[in-house]
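Each in structure tokens, the structures are laid out below.
FYI, it's all coordinate maths here, none of it is from the lab. This is a predicted model, so every value here is computed, not measured. Cβ atoms are built from the backbone, for glycine too; each structure is taken alone.
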Structure I
Amino acid sequence: MKLLAFLLIPALLPAQVAKFRVRESAGLRRFNIPVRTSIRTDVSPLALHENGKPIPAQFTPRGDGTVEIDFNASHAPWEVREYRVERGSGPAVMSSISVAQANGVFAVRSGLQYDVPENLLGLLRQVSTGKISYLRPGSQGLALNYKDDVEFRAGGTGHWNVPIKATVTKRGPLVAAIRFESMEGLRGDRSVKSVVEMEFPRSKSWVEVRWTVDDPNRWVTAMMADLNLLMEGGPTVVDFGANNTVYLGLRQGQRAALSASMPVALDLPRWFVHLGSDIYASGKQARAEGWAHIMDPQRSTAVAVDGFGRESNDRIEVAADGRLVIRRDIIRGNERYMRFWIHFVSSPVQIGAATSPQAILNPLRVEWE
């Protein structure tokens, strides 16, 4: 009997490659939230199991021996679920994602329609549902601030006219992604390496932007993203995510900003909301969450900035005409890195958005065994 049990064990064990768990740690209900993690393996094909059941997942080799795993998860507050990566094929997934390149544009179709300039100038040329557009022409896109306070637009031909390298790194079925690599010219013959990764999940109507600048000489003092949002049909309403909600209605010519600086003393405010040059609100007790909704009667755009005011001086500025500027002023010795999300939904945002900025800024936590 013992011998028979011993012989059956190998047949009962799964072809397991790795195990991890996913934890909801912010006390928020999650619906179909994108989760990204990676493993080092040469096994192929791979399948993902959640609490013992196979689920749709996307496996993307990164070329360095690692495989990136993308999947969606729906967790109750504080819930923990177990996951296994196994040899074999998972459930078939019908892809509605496509990435096409023509006429200087990557056309990403992932629920929404995103037009991304292949030279990255402007960051996004247009975002639409087919019926509603979210951007006006002429966005500045990404820019670097040099130490003498001169701005240099990122993208284009790059330093010494070396063209930017743009690569589609993911084509679905769950996530599309584009990676941009460039040498950005600064003052004189100085340059820095820039890497921008943009991800478009099928389950959500947002683009995640991760921007890293390799700047060992500390020439760059700030990183900026500048977009022209389309606002029509009434006053522009702005909802800032400080440690509580701050609403403003912007009339023509007005602008407002949420800013947070690394605190130098406990009795100083940790964040400010300015209306023009005047202080509209401030807070000492808690850090700013670092997000904003910009709304008109048809459309709402949410922006969320990772690590807002934690190790840098950060600012989200909105004008009545829809101009949105995200600025990160870097404390000299820190990494030149900025990660943010832009989420495009319909108004009112309470109905149009199935995911809050708080959920975006507190992703589900992956814990490997």
Structure II
Amino acid sequence: MFRFAHSGGANWRECVERCADRLGRGGDGLGFVYFSDALVGEAREIVDVLRSRSGVRDWVGTVGTGIVATGTEYQDQPAIAVMIADLDASSFGVFSGKTPLKKQASHFAVVHADPQAPDVPGLVADMAAKLASGYVVGGISSSRGATVQIANEVVSGGLSGVALADSVDVATRLTQGCSPFGPRRRVTACEENVIAELDGQPALEVLLAAADEKLVRSGRILVGLPVAGSDTGDYVVRNLVGIDPRAKLFAIGAEVQPGDELVFCRRDADAARQDLARMLAALKESAPRPRGALYFSCVARGEHMFGSRGAELRLLKDVLGEVPLVGFFCNGEICHDRLYGYTGVLTLFH
């Protein structure tokens, strides 16, 4: 049985006491805790109360500008979401920069990353290479101030989280917040993240022929970089970070090489809803009776993309039902061995 609780309140004590009351006490397991950035200064006290009141020793989690729970989204207020996974202590290992990864629990990992850490994509790829499944899920902490992670204590820097043994049955999928349009283009001239030519033509001319300039300047047009070897058309989305009308080039939030392919993408609420529905249907088919769930969603999703606060979470609840679910809004989402943006990553325990 997975126990969970969530609460907003006037302060950290009110939030954590409500959650602790609902969780009750008894049994071991693994605790996941996510708290809003209004409570980042009380992270240690929150974990201490949860540990003493629940009896659960092992905890992982982080801070977010917003947090999520079953059917609910918390923004701009003190709030906590907690789930205790009914797992045997031998089936998982909490790790951080202070505590190395346990080899016996190295099949799949849930991680939280410090946004100030150098080369987060490299850290994610390195972690994935250490796991038997090659699969990591999670997100980069988000906060309007300091960020911290929980890995049995309050930590910062790099990656922390929990590795799971292959005896823990999970299923995970990713949903995109953008829709690609037009053909794939090949980069024929570039320097680092600045793209000068696509298919031998001035890059900005190609972009403006495909998308209205107002959309480009509004930030709704992005660039998708196809994932090599993907059999599902997967791609990672990166922002346009600058355009130069005189030189007819543009820059994106990632380095590229001559010969790389890209596709233009549009941030689109309808497409995001359709892709979320597709992902949920596929995941529910592979895990029809989940015991618990984790959801990591981009800070640009939620009410910003789905039109109202909690709409994204209600879509999940419509399909999953009253499954215990917790998570947070991320500065970047982690799935498989890559760092994504504008995505949602859902993991089910079954």
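Comparing I, II, where is mean count of other Cβ atoms within 10 Å over residues 197-204 highest? Walk me through the numbers on the way to the answer.
Numbers: I: 22.4; II: 18.1.
Looking at the calculated values, the largest one is I.
Which structure, out of I, II, was Kirkwood radius over Cα pairs in Å, for residues 53-124 alone derived from, given a value of 15.6?
Values: I: 15.6; II: 15.0.
Only one of I, II returns 15.6 for Kirkwood radius over Cα pairs in Å, for residues 53-124 alone, namely I.
Looking at structures I, II, which one was helix-only ellipticity at 222 nm (-39500 (n - 2.57) for each DSSP H run of 4 or more, over all residues; to 500) calculated from, given that it came out as -1500?
On the way: I: -1500; II: -6500.
Only one of I, II returns -1500 for helix-only ellipticity at 222 nm (-39500 (n - 2.57) for each DSSP H run of 4 or more, over all residues; to 500), namely I.
Work out which structure the value 15 belongs to, where relative contact order in percent (Cα under 8 Å, 6 or more apart) was derived from one of I, II. Walk me through the numbers on the way to the answer.
Numbers: I: 15; II: 21.
Here the read-out was taken from I.
From I, II, which structure was Cα Rg over 2.2 N^0.38 Å = 1.07 calculated on? Each step should come with its number before you reach the end.
Working: I: 1.07; II: 1.01.
Comparing all candidates, it corresponds to I.
Using mean count of other Cβ atoms within 10 Å over residues 109-116, single out the structure from I, II with the greatest value.
Details: I: 19.6; II: 23.0.
Of structures I, II, the maximum of mean count of other Cβ atoms within 10 Å over residues 109-116 occurs in II.
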